[in-house]
1. As an exercise: volume of the Cα convex hull per residue in Å³, calculated from one structure in 1, 2, 3, equals 157. Which structure is it?
2. With semi-axes √(5λ) of the Cα gyration tensor in Å, for residues 44-163 alone coming out at 40, 17, 15, pick the structure among 1, 2, 3 it was computed from.
Structure 1
Amino acid sequence: MIIGFLGMSHLGINYAISAAQKGFSVICYDSDIIKINNLIKNKISFYEPGLDILLKKNRKKIIFTTNIKIINKCHLVFLSQDVPTNYKNESNLVLINKLIKKTLLFLNKKACFVILSQVHPGFTRNIEWDKKKLYYQVETLVFGNALNRIFKAERIIFGSYNASFKINKYYENFLKKFKCPIIHLNYESAEIAKISINIFLISQVCTTNLLASVCEKIGAEWQSIIPALKSDERIGLNAYINPGLGLSGGNLERDLKTLISITRSYSIKDKILESFHHNSVVSKDWILKKINKIKINKQKDKIAILGLAYKENTDSIKNSTSIDLIYKLKGHKITAFDPKIKSIKLNNLNFSIAKTLSEALEKAKILIIMNKSVEFKKLSSNLLKKKLIGRNVMDPYGVLKNLNLKKKNFNYEIIGN
């Protein structure tokens, strides 16, 4: 069976290489000739742990092309282009609609067509293709952990015209390769299931940040509460209960914005979703509030920021709280370091990227740790004493909590303590 993937974004490349690993022949299409030429040379434009190794291992099973006509050879085709969002986190479906229109011109009439892209409820049903061979599949990839989310999926959720429809043989053959529970819904149920998953995650993030802020006011320590919550099976070991700086990365924000739009269009009057958005905005300013309590000379005193990506194990800066913070600190002297990012363009700022962790720390008055990179966890109190001219450490995620910096005369700030 030959499987096609349309759109070589993070979503498409991860799924395409994973399909090859499962033994399928794969055709990968994208209109960007530079991206395709790089993939032909085994060069991936983003960092995802283990993906480059898997690509080289399965390279002979994969064709990368800018010729969309070749998808006529495919038995199963996935629309795998990530949906772009604007600065308000609103989805822009123009490119996706154009790609679908172009695809349908060359798709084999016997082929099965699956939408993997992040679309709103009602989108799939409006596609003019044989509904017995048209599906929507829920994707729940996470930057920095994408392959694990594919190969060790808790379940695969997909939607068809009717949940009682028999699954197309090509699609069923693909699904069985992943050896996990399969949940079959109708189009709209599957589409809203994707959004619902993210809304529940958002509720955990926002509730955690609210409770952590309460802890700071009353003298409680949120970090000591986390094990108690995770021991409750109704919350669990993998719950999003580590406090942070609001929502980031783009995917959660996109689905929050989509659901807010849906509730407004149907005149559903409820403030829960707006409160999630407000909670995220307030949480992002936690560091600024801490910095405002420190005497600092904008022109002379250096701020060191560790972590530019929105989280560890990725080089994605989409909706990065770190980038947002840097712009809010405009006028300050800032040096940053991220093990996955060597260069970045930020206009009209007194900003530079250090080549090493030590260089970033050198003579900084304030250290801010913006993600949980393993490299940052190797920092020692002795190194901090040696490099920092000010003992101010803002560590919202508690990366250095085991160093007991408060007891070593550091102004150490962690969310919830």
Structure 2
Amino acid sequence: MVQLLAGIRVLEVAVWTYVPAAGAVLAEWGADVIKVEHPETGDPQRGLVSSGLLGKSGVDFSVEVANRGKRSIGLDMSTDEGHEVLLELAKTSDVFLTSFLPRSRRRLRIDVDDIRAVNPNIVYVRGSALGQRGPEAEKGGYDFSTYWGRGGSSDTATPANAEYPVGQPGGAYGDVLGGLTIAGGITAALLHRERTGEALVVDSSLLAMGAWATGFSIAAANLFGLERMGGGTRYDSPNPLVGTYRTKDNRFISIVLLQSDRFWPDFVRRLDSPALATDERFQTSAGRAEHKRECMELIDEAFAARTLAEWKEVLDDFEGVWAPVQTVSEVARDPQVVANGYIRDIQAEDGTTFKLVASPLQFNETPPELTRAPKHGEHTDEILESLGYDMDRILDLKVKGAVL
């Protein structure tokens, strides 16, 4: 894969997944990403292993997802010695990437003015929960609460008769999408700096990402004066040919036939449903919308007559868009996923091979080669030596607790 960010150094002072995921993408694209971690605690994400939340596997997948390809330095920024090292790293960096909140940035002397004082040309990037302005700028957040809940996705996805709102579909769902977005913003800012010489401050937040994800619904709700979007049942869809249907073996198929009149004759033929083929109520999109429940119930009956495997054969050469609802294990084995190299093998330090999803962009049609995440402080000595520190100075910093 083209190392399009080769020669770019990113200094990452960030924890958990949302902002570090941006660093992982940049590392995948060829940047040298230096992850700053406290010498004793490291990124709290590493603590999920000891809490038992990640099982007994030898691979800490949550750390790998957000930190593959980086270098790690154990550094206590709160000490004068550690802060001095941080500024030395900032001098040689193109990007400063942080998830720390405003109060913490001021306390640690890593705010925009602090970093720009030693490197006026650095692109300064902040990822937060709720943005840099407003009464809640100092509050933190996670994707489950801020992106999925507060951003509107959970309510929009929840059926009217549900006892509780629909939960987020998997861990770090909004985090990894947000990280990818930040990475894109960073590359745009680097291009801008190259063209104009101006170094920008880049901001994004989980709340901004949540609103962006529900932007279609927000626009519609405001336009039509609605309090909320969604919340209905599957039978409320005006187009019965957009929805999910259950198969004989209790699997599901998603169909999206927006040009329903175009696909209706062939679709009905494949369903082998005489009632749908001959009933005058269902022969136009307007008729199907007027009698949507009756139409969907007949489609339900048709899909329930065959297994998912059988439907895959029946619909294989169908021109309309459809897809099986897959488990995550099936996604990993999906022939299209495999053919395009969307999931890559990584070798852990002990030689164990495991799989990670690559970032969803390829350059020159080449899948990326991924490398593992660093151990806590694995590259401390290497990074310090690159700054010109000799071993006596490094040992002195270690004794003082400034570095790991």
Structure 3
Amino acid sequence: MSAKGSRNQFYLSRLEEHLKQQRYSSGPTERYTAVARRFLSYLKKRNIAVEAARPSHACLYLRNELRHYRKRHGRAPESMSDWRSSHIPGIHMLLRLVHGQWPPIPIPSTRREIFHRDICEEYAKWMGDIRGLALATISECCAEARRFLIWLGKRGSQRTLCNATVADVDNYVMHRAKSHRRTTSTSIATRLRSFLRFLFTTGGITRDLSTAVVGPTLYAFESIPSSLRSDDVKAVLETTLKDHSPKGLRDYAILALLSNYGLRAGEIAFLRLDDVDWRNEVLRIHHSKTGAHSELPLLPAVGNALLDYLQRARPKTDVREVFIRVRAPYRPFKDGGSLYELIRRRLTAAGVHPPGKRGPHIFRHARAVSLLRAAVPVKEIGDVLGHRSSASTAVYLKLATEDLRAIALEIPAEVRL
């Protein structure tokens, strides 16, 4: 066996072992291994080492396989998405084992791309060390900075960036605002303002252009956050409780956390086994937005839901996050955004169709309202929700509309006329 052939066999063995460790069933294991074997054979015939494989090679292989399929069957696959789903996972899994990450991180190839990478790394360090921002915020700001530099084109090089003008800033903001709502455009302006302030502070530009960034005006408390009525929350919990499948037990535990504590989606996604102190009946929460930590009493309803999930439904895995995907590979949720589709499905199953957004945050809003109506002080509500400022909690006062109607003043007749 050639050296290349022995390497390929080594990687196939690693893939099989990986699939076994992740507890894939026999069907997907055989299918993924077979596809990976054909892909390695394709590379070998073209004298391409798998260590040197690029995304373009995987695309060419899929085109080649699709051509053979049409030749054998005289037609295209009935479902292209199903056909691709039967081929792509095995290839990508193999390449992740070989390269460590797939698709690979693009390597800057020009001076301008290298400059963009270096300045964004310096910007990220500045935000973390000087401003103490959360990792999620740093990531969003760096992404906006990278988009701005790319949009500048040739003017975004190390030699010409210092010549950026107010017109450049205005044109970029207008370009980004075309396909976004006012709230998103405001966030874009805020992130751009931060990057321009960094450039001026570090000498990247000679004029402080951050003052020239103009975004839409958003007035305090101008919108009403989406929320659920208490009857809706009850309906969703009762409907999910009837689902005794592993997914149902997991989703019910997540909904119990949302409805009882009003946690953020990220705080649930990153909740670890060590955060549940069963002996002292305490739940430790790492607040994803502020970086703070708090301890909450482990309520019986939540504790029972978690225990039911851990004992009866959670897959056997070495990861320490509490909530795991129900299908192999058994990994934790990537982030809080992974819970949105889960919540939407449970709302639909319960026949609950709230206006506006339908993600995990509506349970957070609903919990805030229930605490307000129970006469809990705003400061204590903020502590439960993990707010640093009472101003953040004050937003939820708008949701208690029935309570506000009870204290509304009568409009004088002469005014009504």
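1. 1
2. This value belongs to structure 3.
Only the coordinates and a few stated rules stand behind these numbers; no lab work does. Just so you know, these numbers come straight off a predicted model, no measurement behind them.
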